[in-house]
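S.K.: The data blocks that follow each hold one structure.
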Structure I
């Protein structure tokens, strides 16, 4: 039975991925520190139904700790590492850049070192569309120059791509870096716009809209993200001498104003918008070219934005109805 080691496995993406892998009969080992970036109880609820599954093992630990990371590798015969753990968010990274460097930089190197010491060759690692900064040319392609980050978060993700390449070259690791584009769906972090706006509309509160609403994002539904991760995992496990950077997105940007309108439509609410100035670190748009992921992995997003919002709203109301 294949063993998947997921860092950050109690979070939004990690817990959805865990569900998929367990349903496929895989063994899942999770390392998560349940930090208080948002309410840790949300993560506890994400994983509680897996705790009795014989194919699931949870480690409460921190990727910044060499001991915590080494313990997972030593106690499990890991086949594939899926490294999702990170301090997330552009705006918070501007307020606390050192923390982001420690978690995303040192933490990621601890994972790479742990894999190296324990002869684990296959890794899928989370990067971010943030690395593209304010690239003017669209859609964003993986071979574009991304040396001009506009947030510490983006800088740490670009640095991780570079460091992963070092381990690929020196230690023959098969690594795919996935640049995720604005993931949304059930279990989404409460601080992210779609979740926040849904809550505010249900409470008939104002929606803060930064800028004129023309900024756009390539929103990608969680099931499509999980599919991309699984396909990348299969690829690194079945090929040799792999180092790839791949966009995992929807290839369909949605403007901020349109996003607010679609949420309102799904809720049967008329949004009350409060216009605010643009915030530091925000990019004007994201737009994924997914040609390379289609060619290499057969990746194809299946959930359009309006359908994804309907699914999210249904989940949100069922989860928070009380």
Structure II
């Protein structure tokens, strides 16, 4: 079968999923339909916002479905009518068996980690938060348990100590688009060697990648400097690590922290203590040194470099971080 004859249904929602869809369309593959999340209101005006995948599908006149429930009879009938040979899932949601088992060639997923490491919703964030020096992308066939199916292909990617999650996300997104196309070609040419994840060598313990919530993003200043540094870059630029900036009178304001530096300097201060000249630098005491804050954001304000913020916001050493 030629790639123009292979009927592909594509499922995805965020920016990360657009790249692989773009690679398929520009590569001349036959995408007969796209499935994405329902529209949702966003912002103060609750204006309806399209997902990036929907936006791309509309721009390229691709048939589109946005089911609320994946077991809905009307949706299943519409999906069946597309007569897909193969389904591809990139950053979508957990599929019921009635969906992933529908195409004759099955359904494969692109996951942003080196499976079996980092199964779950936020693999890129957790790899950076945990200070890993390497991550990657994996294509695998879907089965019942989430992110556990047989692996098709993997690509390894180094993580630099200066990379934040945004940088790693963009690297993996670009490579992921190529890997999806390579995986489709391998399935077309019947050259896939399925590898059960339980047979794959893993260094160290398996780490999960659970969904990240607001409370997950709070900085704990009583940890080592390196842990805090990795935590901040693993959440930057989105959703962003945060902390409370507490005034001497006990009033506090939530501050988002986007960029830090490691300062190896022994001290006797309580974690969260501030050291600042009020003009150029802001250092926060951690367990084994200081974390230098390079960029941050006050509520309702834009993100600023520390020296920019200190020009318009009076901050002294009797404040603290909590």
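No lab work stands behind these numbers, since they all come straight from the coordinates. None of the values given here were measured: they were computed from a predicted structure. Cβ atoms are built from the backbone, for glycine too; each structure is taken alone.
S.K.: As an exercise: helix-only ellipticity at 222 nm (-39500 (n - 2.57) for each DSSP H run of 4 or more, over all residues; to 500), calculated from one structure in I, II, equals -12500. Which structure is it?
M.R.: Traced to structure I.
S.K.: For FRET efficiency 1/(1 + (r/R0)^6) of positions 139 and 267 (r between Cβ atoms, R0 = 35 Å, to 0.05), which of the structures I, II scores highest?
M.R.: I
S.K.: So mean count of other Cβ atoms within 10 Å over residues 59-66, computed for just one structure, reads 17.1; which one of I, II is that?
M.R.: Here the read-out was taken from I.
S.K.: Supply the structure label, taken from I, II, corresponding to distance in nm of label points 7 Å out along Cα→Cβ at positions 35 and 283 with the calculated value 2.1.
M.R.: This value belongs to structure I.
S.K.: I have 2.5 for distance in nm of label points 7 Å out along Cα→Cβ at positions 147 and 299, calculated from one of the structures I, II. Which structure is it?
M.R.: I
S.K.: With Cα Rg over 2.2 N^0.38 Å computed per structure, which member of I, II shows the largest figure?
M.R.: II
S.K.: Between structures I, II, where is mean count of other Cβ atoms within 10 Å over residues 107-114 highest?
M.R.: II
S.K.: Could you figure out which one of I, II the value 0.6 for distance in nm of label points 7 Å out along Cα→Cβ at positions 67 and 99 was computed from?
M.R.: Traced to structure II.
S.K.: 18 is what came out when relative contact order in percent (Cα under 8 Å, 6 or more apart) was calculated for one structure; which of I, II is it?
M.R.: For relative contact order in percent (Cα under 8 Å, 6 or more apart), the value 18 is produced by structure I.
S.K.: Here is a follow-up. Given 24, 15, 13 as the derived value for semi-axes √(5λ) of the Cα gyration tensor in Å, for residues 91-202 alone, which of the supplied structures I, II does it correspond to?
M.R.: II
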